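The following blocks contain the structures, represented as structure tokens.
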Structure 1
Amino acid sequence: MATTLKAELRKELDQARKGRDKIRTVVLSSALSDLRNWEIEEGREAGDESVRQVLARAVKQRKESAEQMRSGGRPELAEREDREAEILQSFLPPPLTEADVRALVQEAVSEGLEQPGPIMGRIMPQLRGRFDGKEANRIVMEELSS
């Protein structure tokens with residue numbers, strides 16, 4: 001039987017603890033805590049897709065924090081946030097490129113969708129956790145105006 005993403009996170013946390021890897025231990029503990037909070041809020045067990053959403057949100061938060069640290073003149077803290085984001089990103093599918101997203105948008109347009117809302121609704125399930133929604137919206141607008 002295939003292991004779930006949640007079980008994989010727990011296994012990696014145990015390995016990080018045994019290896020005394022402080023950063024990895026803190027990051028994975030935090031991610032599992034976020035996941036547990038999500039399960040409490042939703043009142044159900046998290047499946048792999050829900051785990052990916054929680055991890056994607058955590059990656060995005062860390063990337064935003066890193067940018068704030070850089071603009072605040074704290075590059076050492078920004079590097080730590082980047083490392084934490086990389087650890088979490090390793091549990092997510094590989095990110096999509098802008099060209100991949102443009103191809104998805106063009107496919108949706110070729111199927112007859114002409115408004116940004118329906119196009120975003122069509123492509124977001126494929127982008128979630130793999131590409132920033134704001135950037136995807138920008139691409140949709142560019143493709144519709146061309």
Structure 2
Amino acid sequence: MQVRHILERKGDDVVTTRPEATLEEAARLLKNHRIGALVVTDGNDRVLGIVSERDIVNALAQHGAVCGERPVSEVMTEELAVCTPEDTTDTLMEVMTRQRVRHLPVIENGRLAGIVSIGDVVKSRMEEIAFEAEQMKMYIATG
């Protein structure tokens with residue numbers, strides 16, 4: 001299955017933040033939207049990085065509660081693993097495993113087109129496996 005199909009089902013909305021936002025603001029966005037990562041964009045919606053729950057926890061452990069006033073740009077990951085709408089779930093699983101990431105921004109024509117999480121990939125693979133199993137049952141029953 002391609003990323004395009006995942007986005008068709010889940011939608012292409014992405015919660016973003018700016019690099020100058022504080023870690024406290026980022027943490028609030030993560031909580032309110034019940035998500036694990038925010039894509040960091042500039043004023044032209046160009047992707048600059050990603051900040052995850054893990055990044056915020058690491059900053060807290062290193063600097064204490066005062067880190068809440070630090071800008072997202074200080075802790076965000078700038079060298080991103082990304083994907084395209086044409087990538088397959090197999091490709092995503094490989095990238096996520098190799099890069100040890102749980103979220104991949106989807107880039108199309110140089111612009112942010114969505115985000116895919118490890119949960120989205122697992123759900124998609126489970127649906128594919130269930131479909132294949134049903135097809136095998138039908139084949140065996142009729143053949």
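Read-outs: derived from the displayed coordinates by stated rules, not from any lab. Predicted model only: the values in this text are computed from it and were never measured. Cβ atoms are built from the backbone, for glycine too; each structure is taken alone.
Quick look at the values:
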read-out	value
Which entry (1, 2) yields the derived value 17.0 for Kirkwood radius over Cα pairs in Å	1
Volume of the Cα convex hull per residue in Å³, for residues 66-121 alone - structure with the largest value, from 1, 2	1
Answer label among 1, 2 for the case where relative contact order in percent (Cα under 8 Å, 6 or more apart), calculated from the coordinates, equals 26	2
If distance in nm of label points 7 Å out along Cα→Cβ at positions 26 and 106 is computed and equals 2.4, the structure in 1, 2	2
Which entry (1, 2) yields the derived value -25500 for helix-only ellipticity at 222 nm (-39500 (n - 2.57) for each DSSP H run of 4 or more, over all residues; to 500)	1
Per Rg/Rh (Cα atoms, Kirkwood Rh), for residues 10-89 alone, the highest-valued of structures 1, 2	1
Given 0.30 for FRET efficiency 1/(1 + (r/R0)^6) of positions 58 and 114 (r between Cβ atoms, R0 = 30 Å, to 0.05), calculated: source structure among 1, 2	1
Per mean count of other Cβ atoms within 10 Å over residues 18-25, the highest-valued of structures 1, 2	2
Answer label among 1, 2 for the case where distance in nm of label points 7 Å out along Cα→Cβ at positions 34 and 74, calculated from the coordinates, equals 3.2	2
